[in-house]
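Trainee: Okay, got some structures for you below.
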Structure I
Amino acid sequence: MGSFERVYSALVVSAFPGFNASLPSLFPASRFETIRLVGSLSAAKRAWSERTFDLVAINSPLPDGIGTRFAADVCDSPGAVALMLARPEDCASVWETTAASGVFVLQKPASGPAFANALEWAERARERLRRVEARATSAETKLEEFRLVNRAKRLLVERQGLDEETAHRTIIKTAMDRCVSKGIVAKEIIDKLG
């Protein structure tokens with residue numbers, strides 16, 4: 001599986017007994033800790049509302065629809081990847097409908113190796129999403145710290161008569177002396193002076 005060893009959760013939406021019976025071989029326990037099987041889109045939506053999954057595999061058609069809208073919704077939510085198995089006659093329209101959302105589409109019947117490759121693509125896409133989420137969280141944290149420091153500087157200028165440069169140096173020096181982040185020092189100043 002490459003340089004990383006992750007374990008994923010999967011929601012499998014399928015009403016095909018033969019496919020459902022092969023789940024243990026298709027989704028190996030070494031890579032999938034949670035596999036939830038449901039037989040309809042309505043059950044899939046309920047399961048999705050209870051928790052999110054790393055991967056959603058939809059074996060279409062289902063008793064209550066093809067599943068393209070649900071697959072697109074899954075991909076539009078943060079951190080999830082959708083894989084659809086479609087009949088040959090539906091494959092082109094499924095791909096056309098879901099391509100913009102990033103849904104992986106695999107034509108049925110798919111061989112074991114083809115399905116394994118599709119799962120590996122989905123896993124790699126999930127890892128890429130993890131990295132994007134981590135960068136976004138980091139950027140949000142930095143932006144929040146920036147806002148706190150600016151607010152604390154403003155309070156030091158207004159309440160203690162410091163100029164802006166001295167207020168900024170005071171926050172940085174205090175953070176360095178105490179081995180804490182500027183955000184922590186700024187929050188303490190805001191709590192004290194605000």
Structure II
Amino acid sequence: MNKTKRRIFTTAIKLFAEKGYESTGIEEITAVAGVAKGSLYYHFETKEELFDMLLEEGAKLLNNSIEIKSRHCENALEKLKALIMVQIKSIVKYQDFVTVIINNTIGETSRTKKCQAAVYEYVSKIKEIIDEGISEGIFYEGDSEGIAIGIFGINFSSILYRIKQESNVTAEQIYKSYIETVIRGITK
């Protein structure tokens with residue numbers, strides 16, 4: 001991604017997180033990014049296309065990180081721990097991106113459906129690991145999709161809570177606390 005496109009992209013993420021997608025105009029994105037309107041339209045035909053790229057790039061980043069971290073894990077528990085660490089680091093590092101996605105998961109627009117699909121795709125990765133862990137006898141049997149949604153939700157909300165309460169909280173501190181409390185509940 002060239003410098004101008006990246007500047008537009010990161011500015012849009014920041015503004016979408018702060019003001020919401022609907023309340024952020026093309027003019028504001030270009031003004032804050034310090035680029036001409038034509039530059040934005042050279043890279044993105046519409047604001048929706050810019051949003052779609054944001055979603056696509058974020059999903060790629062998360063999926064690549066999960067693949068790299070879990071590639072050499074010996075069992076489902078290790079994979080789940082790797083996935084949780086990736087999720088925590090992603091939320092801590094990319095708070096604006098996560099805010100945009102979560103803020104756009106409620107509703108019936110094509111944009112909200114895309115965000116919902118991205119979240120469901122991520123939850124399905126957790127579900128696969130839970131199913132694997134149940135098969136391996138590491139995790140208790142149960143509704144693996146419900147467990148995956150619970151892990152996603154508890155992880156996500158506990159991270160946001162800790163970030164809000166402690167301005168200097170690290171991903172490692174959140175991970176340690178999470179592993180010590182939540183993972184114990186699903187492992188035998």
Structure III
Amino acid sequence: MRRIPIASAHGRFQPLHLGHMEYLTAAKDRCEFLWVGVTQYNIRSLSDNPVDSHRTRPEDNPLTYFERVLLITDALLDSGMARNEFGIVPFPIETPHLLPDFLSTSIPVFTTVYDDWNRHKIRVLSDAGYHVITLWERVYKQYRGTKVRQGILTGDQLWAGMVPPATVKAVQTYRLRERLAFLCGVTELSEGQCVP
């Protein structure tokens with residue numbers, strides 16, 4: 001298969017999990033240079049999303065753009081990708097008229113399909129002028145950010161098996177359990193009332 005010179009892939013990466021890594025490495029396998037777009041990059045001003053409202057709640061977006069850039073960089077380097085083979089940019093899919101300010105419409109966008117949100121993104125990207133390439137369409141999503149965040153918050157260590165080592169390190173470095181508890185309004189971590 002001939003590789004595309006430059007392409008992109010995107011996500012919220014809140015936090016980066018093994019499903020994200022499968023997607024990013026599959027995208028990189030099909031291009032020489034990969035731009036990784038970070039959606040909902042401004043967590044202080046989350047854009048409404050009528051198709052998938054959980055993407056706009058603070059407890060679903062605990063990591064800043066800067067933290068996600070560092071996390072994604074570490075994980076991709078750990079996976080064997082060279083530093084000169086990828087870059088990371090904000091990707092405001094929530095405000096599609098801004099997308100070309102961050103990523104040229106001449107750069108193809110890789111995506112995957114699991115649900116209506118993914119189909120909505122394909123329409124939005126196509127309408128914005130991007131060539132969208134679907135890597136795969138599946139019914140079942142093995143890894144979900146919701147389950148990872150819930151596991152971190154409740155102390156269920158199964159979450160660590162759903163993420164790359166760089167994410168485990170980031171969870172500790174950024175004290176993500178405490179941050180999630182604060183965002184959820186949980187006063188005692190044993191309560192686990194909030195399901196981020």
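Since every read-out is calculated from the coordinates, none of them should be taken as a lab result. Keep in mind that this is a model prediction, so the values were computed, not measured. Cβ atoms are built from the backbone, for glycine too; each structure is taken alone.
Trainee: Suppose mean count of other Cβ atoms within 10 Å over residues 76-83 works out to 13.2; of I, II, III, which structure was it derived from?
Mentor: Comparing all candidates, it corresponds to III.
Trainee: Using relative contact order in percent (Cα under 8 Å, 6 or more apart) for the comparison, can you identify which of I, II, III gives the largest number?
Mentor: Max of relative contact order in percent (Cα under 8 Å, 6 or more apart): III.
Trainee: Given -25000 as the derived value for helix-only ellipticity at 222 nm (-39500 (n - 2.57) for each DSSP H run of 4 or more, over all residues; to 500), which of the supplied structures I, II, III does it correspond to?
Mentor: The value was obtained from structure II.
Trainee: 0.95 is what came out when FRET efficiency 1/(1 + (r/R0)^6) of positions 12 and 140 (r between Cβ atoms, R0 = 35 Å, to 0.05) was calculated for one structure; which of I, II, III is it?
Mentor: The structure behind it is III.
Trainee: Follow-up question, since we're still on this one. Hey, mean projected area of the Cα convex hull in nm² derived from one of I, II, III reads 15.2; which structure?
Mentor: I
Trainee: For the read-out FRET efficiency 1/(1 + (r/R0)^6) of positions 84 and 116 (r between Cβ atoms, R0 = 25 Å, to 0.05), a value of 0.95 was computed from one structure; give its label from I, II, III.
Mentor: The read-out comes from structure I.
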